Structure 1
Amino acid sequence: MSATVAIRHVVKRFGQVEAVHDVSFELKEGETVALVGHNGAGKTTLMKLMLGLIRPTEGGITVLGDDPAAGEFAARRKLGYLPENVSFNAALTGQETLAFYARLKREPAKSVTSLLERVGLTHAANRRVGTYSKGMRQRLGLAQALLGEPRVLLLDEPTTGLDPALRHSFYEIVEELRGRGATLLLSSHALTELEERAGRVIIMNRGIKVADGTLDELRRIARLPTRIRLKVTDAGLATVPKWLGPVDAWRRINGHMVEIDAGPDSKIEVLRRATDEGAPVEDLDVVPPTLDELYAHFLLSQEAAR
């Protein structure tokens, strides 16, 4: 896969505040990347740098082969952007708003109707945006971001205000675009959502990139314990140390459940004992470290190293 976005040793300062510090990474075609971090971590600043809305203080950026900071950023027409807080002219209808953005991107007017249908706003196409709920405005924002089948889509808190059904529909659209080769960068505090859908995670803290990789890669680096939950018979509960053997930590939960925190080196052995013939285990579940836990781990590790 070729890189659609390349960020090389980028620094961005606003006066005395360094919002981004020596950040480098590439985004590939057909890749869905989660950009996570607390408020002020530099996520939105990075997106604005990619869009050419602001210029880096140091370092360089290329998007679809062009420099966003250059005067003529021709690749902008192939970018889609959904900001965290969308804002539209309240006096225009949804149809008129999307038609305006279509003209800016030199897209045919006929694309407006299909996009409104795609985001579930056909019924409100002729209503003024001022009457829209937050979720409806968010869907209109997504529609404008999708204009022109963008090759790079930057989405900042994209599911804010969407109900579960609409979030599911949103991620179906995202997956469809990724399947066509688009690059998707998702920034969100809803880490559980991102965990299920992002192929790669970039973690930011105070303008510094502290981790970058797939969930499996980050789990190998972090070496956090895996939770193994066993449903045990009555007889087995009374003799856990005997058949389970020595483990780092275990606890009884919900009556017949035993939960073990198994380190990377002991996980396979715990599972072997739990599935041995004669083990009093009726069912088991393996829960690897979540993105929430990995995020907390890498942030704490970076803070400790400061």
Structure 2
Amino acid sequence: MHTVRDVHTRTIQAPAEAVGALIDRLGGEPDPLFPTPVWPPLRLDRPLGVGADGGHGCVRYHVAAYEPGRRIRFAFTPDPSGDGPGYHEFTVHPLGADRCRVEHVLESRLPLARRIVWHLAVHAVHGTVVEELFDNLERAATGSLRTPVRRSPRVRLLNRLLWDRPTAVALPEAALLARGAFPGTDFQDAWQLALRPGMPREPEAWERALRAAPIPVLARRGGEILLGKDAGHLDFRASLLVADDRVTLGTVVRTHHLGGRLYLAAVRRIHPLMVRAVLRRVHRAMALAAPGAAERWQHAAP
């Protein structure tokens, strides 16, 4: 086992009390700091305090120490891989009446295989997430941001590769346009992704993201958009539904004759791959285009 240690600091031109109050909102609702929706949100099972359990993405931890306005230590949750103990911690250090330094320290004991993964991938992503969190902190505390962090090509690639993957679900009851498209169907499926904090809930925004697809919009109702085409061998409809903090892409198909059924039998094998790829691509594009946590915080402020 070997200890890895990573330290990030940022001097903020704002009183330590104001910065500490923002740090205290980590994992809350709303959270003006954690860089969602580009990265998975920090979630806790209760208000911030010792014992609160949660994490972000696949990284799990609990609050091991908490000094309001000054320090939060998250202790990593051990897993069966054999990882040793570790923590990541935020601290606020006053530098005068109107200036302070914020520090984030990560320390963890990792076996050889995990150290290799850390150096090849995790380190770059972790550093970017922390610096983007500091960007949000500076913007929320001062009202402006001097130099935003830039994501490296490697971080952008890892973000794309690690993006959420759709799960198969039944066609939602709320997808009324899709359910009423045909008297009967020969095929239907649906794939779903959770909406991250800050992603738009308005179906019009999702419709704009789908304009690149050569499929006309046929109808709109509530949070559902229905697209589709009719052909000699089959008709299909695609339903994009934004509801209950989830986006669902469903498909219903009606065939006209044997040729249509044979065509459907062939394409239904690759159809899930195509639909999942489209939903995942649009979902990520919407997240990347959404305002950051601090921007949303500023706009919501009275």
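Taking 22.8 as the value of mean count of other Cβ atoms within 10 Å over residues 152-159 derived from one of the structures shown (1, 2), identify that structure.
On the way: 1: 22.8; 2: 14.0.
Corresponding structure: 1.
Tell me which of 1, 2 gives 24.2 when you compute mean count of other Cβ atoms within 10 Å over residues 136-143. Let's see the in-between values first.
On the way: 1: 24.2; 2: 20.9.
Only one of 1, 2 returns 24.2 for mean count of other Cβ atoms within 10 Å over residues 136-143, namely 1.
Values quoted throughout were computed directly from the atomic coordinates according to the rules given, and no laboratory measurement underlies them. Owing to the predicted nature of the structure, the values given are computational and were not obtained by experimental measurement. Cβ atoms are built from the backbone, for glycine too; each structure is taken alone.
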